[in-house]
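Take a look at the structures below.
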Structure 1
Amino acid sequence: MVICATPGHDVKVVRAESDYDIKEEVQNFLWADVVIWQMPGWWMGAPWTVKKYIDDVFTEGHGALYASDGRTRSDASKKYGSGGLIQGKKYMLSLTWNAPMEAFTEKDQFLPRRWRRRGVPAIP
């Protein structure tokens with residue numbers, strides 16, 4: 001993952017699979033203007049090391065990165081995900097899949113065929 005303070009300027013690189021200081025990682029999210037998540041897609045999701053990193057850092061960051069999930073019974077306009085405290089920042093997902101686009105879209109390719117064999121059609 002790359003954490004940028006200002007695009008083209010200060011850059012911090014964090015490796016989720018390495019030892020990291022959880023409190024420092026919370027500070028990295030507070031510092032950054034942009035977060036770029038660079039990772040492979042493993043079985044249609046993030047690797048477990050990235051999931052663990054997110055759990056570690058965002059659990060520690062409660063109160064600094066987010067206050068709640070945003071919903072409240074007293075105000076129905078508050079939607080899920082609106083409780084973040086680091087609003088105004090941006091992110092980008094840069095994912096590698098080791099597969100061409102057709103592997104995801106053509107009906108006779110691996111992924112669509114895999115689901116079809118299980119009786120699960122793609123949503124048009």
Structure 2
Amino acid sequence: DAARKGDWAACAATYGKFRTELLAHFSVEEEVLFPAFEQRTGMAGGPTQVMRGEHVQMRDLIGQMDEALAQKNADGFGGAAETLLIMMQQHNMKEENILYPMIDQALGQDGELQSRVAAGLSA
């Protein structure tokens with residue numbers, strides 16, 4: 001909304017926080033959670049591979065948003081943001097309904113892993 005109004009300072013502040021948190025979420029999954037799940041289950045492909053691929057696509061959209069923000073291009077920023085929102089909704093549904101229940105079943109009682117995930121998300 002700030003981009004459409006031309007309030008680029010507010011846009012940069014809000015987007016910057018969102019961007020940081022989203023990339024931290026991706027990193028924790030890719031560096032901590034997915035490897036632990038894959039090691040425990042022996043499942044290197046499948047759902048974690050799909051999630052990693054979607055992370056790549058979403059990082060590309062973040063790059064487009066970065067570029068649009070730098071150029072103060074409201075249409076470019078809004079278009080990439082809208083696509084990212086749709087992709088995130090679909091991605092989160094897969095995580096919540098498919099992957100996270102599988103992870104809970106395989107790793108649910110691993111306190112050390114839970115601590116590492118929490119530490120990565122709060123960093």
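FYI, it's all coordinate maths here, none of it is from the lab. In this text, all values refer to a predicted model and were calculated from it rather than measured experimentally. Cβ atoms are built from the backbone, for glycine too; each structure is taken alone.
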Can you say which of 1, 2 returns 0.30 when FRET efficiency 1/(1 + (r/R0)^6) of positions 10 and 74 (r between Cβ atoms, R0 = 35 Å, to 0.05) is computed?
1
Given a computed value of -26000 for helix-only ellipticity at 222 nm (-39500 (n - 2.57) for each DSSP H run of 4 or more, over all residues; to 500), which structure among 1, 2 does it belong to?
2
Can you tell which of 1, 2 yields 47, 41, 27 when Cα extents along the principal axes in Å is derived from it?
1
Determine which structure produced the value 1.75 for Cα Rg over 2.2 N^0.38 Å, for residues 58-105 alone, calculated from the coordinates; the candidates are 1, 2.
1
Work out distance in nm of label points 7 Å out along Cα→Cβ at positions 98 and 114 for each of structures 1, 2, then name the structure with the largest result.
2
Comparison of 1, 2 - label where distance in nm of label points 7 Å out along Cα→Cβ at positions 66 and 82 is highest
2
Relative contact order in percent (Cα under 8 Å, 6 or more apart), calculated, reads 40; among 1, 2 the input was structure 2
